[in-house]
Structure I
Amino acid sequence: MNKMKINKIKEMSSPELETELSELKTELFKLRFSLATNGLDNTSKIKEVKKDIARINTILKERELKENN
């Protein structure tokens, strides 16, 4: 998966974002596991996945705050 753009994330519905978030967390776990077992060549991938997770969490939080107001 390539780095997600914020516009693409904003276009997705909340259930889609929840699904994407769980997939990214699974991918992050696998990347960390590969790093621990010396099987990861591209360590910058971990940073990209973490940033995508943060982007999705930010959009979900914004939507939650908007609904509560």
Structure II
Amino acid sequence: MDLRNQQITIGEILAYPGARELLRKKFPLVFRKQFSPSAKSVTLEQLVALIGGFLPQRTLTDTIQALEQL
């Protein structure tokens, strides 16, 4: 998956085959509910900046690498 230097939106990621399931496995509490349309317009870069202080950097790095492998 091309993350376009983390400028891809969450909506685009969730629409990509396999990405939703990957994220659901890594973050089950976050990805069990439906996202609002406005949340889907957030870029990956914005999301990482927002949640970066709450998750280990290794978790974020591993998740981004796994998305890139799709």
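Could you figure out which one of I, II the value -26500 for helix-only ellipticity at 222 nm (-39500 (n - 2.57) for each DSSP H run of 4 or more, over all residues; to 500) was computed from? Traced to structure I. Each of I, II could give semi-axes √(5λ) of the Cα gyration tensor in Å, but the derived value 27, 11, 9 comes from I.
Looking across I, II, the calculation of mean count of other Cβ atoms within 10 Å over residues 9-16 that yields 11.8 traces back to I.
Each of the structures I, II was assessed by relative contact order in percent (Cα under 8 Å, 6 or more apart); the largest value belongs to II.
Since every read-out is calculated from the coordinates, none of them should be taken as a lab result. These figures come from a predicted structure and were not determined experimentally. Cβ atoms are built from the backbone, for glycine too; each structure is taken alone.
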